[in-house]
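Next up: the structures, one after another.
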Structure 1
Amino acid sequence: MSRSTISTFQLFEMYPNAESARKYLEGRLWKNGTVCPKCKGKENITTRKGGYYRCNPCHLDFTIRTGTIFERSHVPLHRWLYAMYLLVTARKGISSVQLAKQIGITQKSAWFVLQRLREACGGDPALLRGIVEIDEAYFGGREQNKHMSKQHYGGSGTIGKTVVIGMRERNAQKRVRAFPVQGSGKISLMNAITDNVQKGSIIHTDEYLAYKNVTKLHYKHATVNHKRYEYSKNGVTTNGVESVWAVMKRGLNGVYHKASPKHLGRYVNEFTWRLNEGNVKRHSLERLDSLVDAIVGKRLTYENLIAPNELDSTPIDF
């Protein structure tokens with residue numbers, strides 16, 4: 001076996017069917033015995049056939065799928081594991097069309113599977129600290145390439161695009177966080193920083209004026225001026241977080257092609273998770289374990305997935 005990854009053939013040998021995948025998931029998520037997803041109790045649980053269990057105190061029939069992104073999915077568990085393996089090993093992601101061919105389901109089901117996995121990739125509560133590089137990026141197609149009815153007239157080149165703020169620690173962990181924000185104004189960016197960066201940290205940004213007052217929020221601040229072709233000055237740089245945009249935009253351009261503002265946050269979650277827990281320096285089985293650990297308590301129904309909201313507008317093509 002490779003020191004950093006396993007082949008798809010080896011994965012199939014390890015989990016050839018749904019039963020073997022179920023045993024792996026139960027062993028990973030229930031390390032100390034079966035746990036009721038409702039009352040979290042471990043006592044008085046009756047084992048039934050086919051991976052079903054009954055919690056006698058709260059009268060709940062459940063499986064390892066209950067309370068996870070797998071809940072009420074008809075996709076067999078070993079196919080879910082293969083989809084997760086592809087997600088953690090594909091540097092730039094895998095499209096729903098390709099996944100459908102790989103695991104033998106429809107494209108619509110594959111898209112739903114990937115969106116559930118992206119939902120599991122988000123939600124890290126730990127604050128970034130130390131030296132944190134921060135930058136914003138704009139995602140959306142060029143106005144001249146859009147149909148006239150969908151074009152936005154006037155304003156700068158960022159008009160009609162979705163703003164995503166990115167943050168990256170400059171330390172051994174190099175944790176990354178990125179998410180869409182409502183505009184690139186001072187209030188949106190300052191709120192994003194205070195919610196995700198520990199007070200007292202050193203923030204590196206470019207010369208954008210919206211970051212000017214970040215020192216008033218109990219942070220240290222240093223900048224580089226890209227307009228003057230400054231990309232690294234006395235150890236101050238944003239090259240690390242800009243490399244995140246490079247990977248993300250290549251994946252969105254070459255693999256996914258388009259994503260609506262409504263769903264863009266989940267795509268961003270996927271890329272940032274792969275840069276954090278899915279780091280290629282870790283063995284692919286460890287990366288798979290980390291994604292399995294993240295699936296609990298993150299149910300996503302198809303009804304909620306396709307429900308319209310304020311960000312549900314014309315899809316943006318990259």
Structure 2
Amino acid sequence: MLISVVIPTFNRREVVLRTITTLLRQDFSAAEYEIIVVVDGSTDGTAAALNSLRPACRFRVIEQENRGLAGARNTGYRATEAGLVLFLDDDMLCDPGLVAAHVAAHQEGGRIVAFGALFLSADSPPSLAAECFNREIGAFHLEQKRAPGAAWQETDCVFSNSSLSRELLEEFGGFDETFRMREDFELGTRLFSAGVHPRYISNAIAYQYYGKTSADLIRDEEAFAVADVMFARKHPGANVTGQLKWLAMAPRWKQNLLRIAAAWPAAADFFLAPVCGLGEAFFPVPVFRRIGVRALQIRRRIHWQNKVLELGKHTSKAGAE
């Protein structure tokens with residue numbers, strides 16, 4: 001057994017089945033890899049559907065109470081048989097050479113994390129949310145495709161198509177389960193600060209099916225704010241480019257303007273939500289799409305800042321008491 005593929009999932013039965021289908025078509029010996037799916041408290045029949053499969057490779061389904069992505073990933077890697085662990089999300093359509101590319105990346109040894117390429121799947125519903133994926137998460141991968149060798153940033157540490165040795169995971173204690181978001185970024189910070197090196201492997205390709213809406217992204221942004229504050233408290237000395245650092249370095253007028261808008265996110269939504277709606281309605285028209293995406297990005301930043309300010313007030317109040 002050369003590599004174990006770990007996939008956490010929560011209430012996305014049909015989506016994860018699509019991902020598993022692509023993993024069973026790998027150009028790699030079925031005897032040399034296993035698939036472990038961690039069903040993280042699903043109630044939609046995911047476990048039963050997965051258990052009905054009879055793949056050629058070793059295949060295990062582990063059910064647990066909902067513990068979040070970090071907890072599901074930890075459960076998965078601790079159950080692996082191989083010395084190399086590949087983490088995938090449950091909504092990724094895998095290129096036939098993906099598993100082989102990850103194995104090859106580790107043949108030379110060394111303390112590395114291998115990050116595969118990640119693009120938007122062609123069958124993702126066209127939306128402002130999907131366009132944000134292309135401009136943000138997918139931007140680094142698109143840039144690598146256009147100009148191989150682009151600089152690696154710690155903020156690009158997303159364990160959605162990434163592999164590392166089980167030995168490293170055990171050494172660093174896996175993912176911090178107190179993080180419900182940014183758990184991969186937090187682990188990456190610990191790994192890289194200890195001298196583990198990132199390695200980008202452009203031929204390990206996955207295509208993410210992105211079905212999120214604008215409302216989903218705004219909710220996610222508020223959850224990211226909680227994780228960003230947690231991260232700043234856990235790693236106060238980390239010099240990482242991100243929204244908290246961006247806010248501190250922004251011109252004073254911009255900081256003040258954002259704080260004013262963040263104090264009344266509902267008012268900002270009142271003006272910006274119709275712009276997003278216009279972008280969705282006329283998505284095929286580039287100018288409307290660009291304006292809609294920009295409005296959505298501003299709304300997300302305002303909601304993020306609102307949550308950061310809220311957490312700051314609670315912290316100050318707790319300190320005063």
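So here's what we get for this one:
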item	result
Comparison of 1, 2 - label where distance in nm of label points 7 Å out along Cα→Cβ at positions 79 and 263 is highest	2
Mean count of other Cβ atoms within 10 Å over residues 119-126 derived as 14.0 - corresponding label from 1, 2	2
Label whose coordinates, when helix-only ellipticity at 222 nm (-39500 (n - 2.57) for each DSSP H run of 4 or more, over all residues; to 500) is calculated, return -16000 (choices 1, 2)	2
Structures 1, 2, by relative contact order in percent (Cα under 8 Å, 6 or more apart): label with the highest value	1
Structure from which 38, 23, 20 was derived, semi-axes √(5λ) of the Cα gyration tensor in Å, options 1, 2	1
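Any read-out appearing in this document is the output of simple, stated calculations on the displayed coordinates, not a laboratory observation. Bear in mind the structure is a predicted one, so any value in this text is a computation, not a measurement. Cβ atoms are built from the backbone, for glycine too; each structure is taken alone.
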